[in-house]
Structure 1
Amino acid sequence: MQSSRHLLLIAILVGVLSLAGIHTGQAQEIEATEGFVNARIGGKLVRLETFVARMKDLPGGQTRLPIALIAHGKPPTDGRMTDMRARAYGPHARDFALRGYLAVVVMRRGFGRSDGPSPVAVSCGEKTFAERFEADADDMEGALAVISQRPDADPDRVVAIGVSAGGAAVMTLAARNPAGLRAVVNVSGGLRIEGCARDNQLVSPIAEAGGRAKSKSVWIYAENDSFFPPSIVDKMHEGYLAKGGDVRRVRVPAMGTDGHSMFGTLAGRRIWLSEADTLLRDVSLPTWTQANVRGMLQALKLNEKQSSFIERYLSSPADKALAKSVTSDRTLFQFGAGGMAEARERAMRTCESREPKEKCEIVAENFELARPAGERRILALKPLPPIPPPAKQGD
């Protein structure tokens, strides 16, 4: 086993793998709980269903974790709204929990086991969806206020992630600038009502949000999104920018038969998680960095040409395992498997089945390195220093 002095030397010289802990058993364990928060909304106490995920053993002696607030979408029919469950977004919560967050999925009023009905009904007769978006933001803001009181929560570091109707909810939440909100990840965000023209109802409230939001955001839409095609996203984006919003738009090439499903598919998660990681680094919130990439290359004795491979591994969905040949640079990984055991087995089987035949070993699981066999080091997913503001130009 390597000495503590040697491990410290690696951390200093490489600038990456500070020792957060050595585990000799299971890989990083996530504890997840289903429950409720009692949020005060409009002067009334409202029960909202939640799913909470976080690392069981907090690395580096941490006691408070940044919050990842996750907002769900809306099913095709109102009748299916109460059949939804917060735990269905467990894989997404797990992805953020493994990055070092207190990840919380919140079911808004009218959905799942939360109080109902939805406070604002919408139809094609409405001139704008603004009232509905504000009501959804009420739920997210109320839940965040309760979550921020947890002893393991850091209310000064918050990222909000939303899909479809949840994307509109977190964009509207951002316009309120709740304390601690640093970043917003909008995946395929908006609200669709069958038969509605959508332009005026949707574009106007989203554009107005850009005039008030102070947090940075990233918008990720597939080019073949049947709910929100590029023509509509263009209008929302242009309006948001025109009002002063800080947003980076990502155009994802057509995915499958309908890109609106990007949030939930493994291929889609691989894309938007990578874009979310970029934003998290930009606002100095924890995720993997280039320092982690360099550290993995050194620890696994890989060359610089494999940097992109390691980046793809780190940004991929959990659970994931990386296998490497014991005699060459051959490496590959499996992600999004049905648990770590399956990810490990698939990675080993694929690695050892390729020609020429070689013996392989698992060298990383999620964000842990396994070097040598049986010894684990958690990658320290620390934020980069904040990017300084541009210097002011003279008159």
Structure 2
Amino acid sequence: MRLNPNVPTKTRGNAALVARFGHGQGRPNVVGSLPEGPALSFRSGRDLTEPERLRLTDELWATVLRTSSGADQGTDPALLVLRRRPPAQLYWEAVRRIVTLDEVHRWLEGTDPLIRSAASGVGQIGAAAALAWRAGHPTWEAIAYRPPDRWGSERRVDGESVRRAAVRHPALFLCIDPRTRRILVAPHTSCPILFGLRSTEPQAAIAALREIRSEPIERWLLFRTNQGTGDHVRRAWPVPAVPFTAGTLTGRLSERPVSHAGGHFFFSVELDSGVQVRCAVFEPTKTLPRVAGSLVRGDRVRLWGGSNADELFRVEGIDLLSLRRRRISGENPRCPNCAHRMGSQGAGRGFRCPKCRHRSAPEARQAIQVPPEFRVGRYHPTPSARRHLAPRGPEPGVLPWRMD
């Protein structure tokens, strides 16, 4: 699962993994393929004994230390093994704001934790938050892995097979960027992942994985995730600003957005409370600057995004709620006597008919109202610029995602 994307101490993907271990009972579901055989999941089972739990903890921690990138700056691995899950509120707090290690330890009271941690211990925060997630509205990702001897080499994933799979399985999302035709399923780092298929349905992800043409796959696993849920922004952004916090803003533009060097746009929004918040739309989002550049004072919007250490609200997406009609300068008026087109006598001096010499005041020129360039609806960054947690489509027209 993905964690708060605004925290300064995050890892590159800012993610955590959760698995429940025990002695499975009943009919299993195949959720992956390993060199040792199929990976199985059971709906029910018998808990591990305490000696089994201790042995599993030691084996898992040894694996974490052996496989983590300790040389990478900011790497801070941690492992939590709990008998009981922490309250769900821990997840909602941690995915939206900065949560301290002391807070996490208070949340873990009564969970009978076994804690293994390196460096500063900050990794425990993400691990605890992941354990608190209740997966009320999950998405899924089937991830294919490379053999170790291919790690660091150029990946071979056939883009056309990815495009066909995305069409054949509508439940898949963020497979390609239609603007650039860039394939989004394969990472560009030296990690073991070959590709990952995100989906709103688990079986669609598994079926599509088998249709992708690629280099050999050593193993694959199906993950239940919070990607595409918008969990990090499902409430009002705090004002005054709290650093590294995500949320939503609703209000009217108090000025027309101004373009700055690099293609970024800055503007202020007056909230319903009357408070002014300074906002920014950055060029790498590609689609959002064009939307922002079309807005005018008085347009009503709902923005989602977050902050860094300052009070600037960095926009991740835009809901256009209501838009004023735009006014442009009209043509010279027609003469009220002879209907001939009148001529201007200069700025602020009004108009005179060249045929009958009738004069009219400057106000005779009527402004023409034009519809806004974009219609009411939801606007996302280009797919390749979206965060893992960003709410998924649809594109403008429907607002299916409720922000509480």
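No value in this document is a laboratory result; all are computed from the given coordinates. Computed from a predicted structure; not experimentally measured. Cβ atoms are built from the backbone, for glycine too; each structure is taken alone.
If helix-only ellipticity at 222 nm (-39500 (n - 2.57) for each DSSP H run of 4 or more, over all residues; to 500) computes to -9500, which of 1, 2 did it come from?
Attributed to the structure labelled 1.
Going by distance in nm of label points 7 Å out along Cα→Cβ at positions 226 and 314, which of structures 1, 2 comes out largest?
Max of distance in nm of label points 7 Å out along Cα→Cβ at positions 226 and 314: 1.
Out of 1, 2, choose the structure whose coordinates give distance in nm of label points 7 Å out along Cα→Cβ at positions 218 and 290 equal to 4.2 when calculated.
Structure of origin is 2.
Can you say which of 1, 2 returns 14, 49, 28, 8, 1 when P(r) over Cα pairs in 10 Å bins from 0, in percent, for residues 130-249 alone is computed?
Working through the options, I get structure 1.
Which structure, out of 1, 2, was log10 I(q)/I(0) by the Debye sum over Cα atoms at q = 0.14, 0.25 Å⁻¹, for residues 82-169 alone calculated from, if the result is -0.73, -1.22?
This value belongs to structure 2.
So if we calculate Rg/Rh (Cα atoms, Kirkwood Rh) for every structure here (1, 2), which label has the highest result?
2
Say we calculate mean count of other Cβ atoms within 10 Å over residues 34-41 for every structure; which of 1, 2 gives the highest result?
If we compare mean count of other Cβ atoms within 10 Å over residues 34-41 over 1, 2, the biggest value is for 1.
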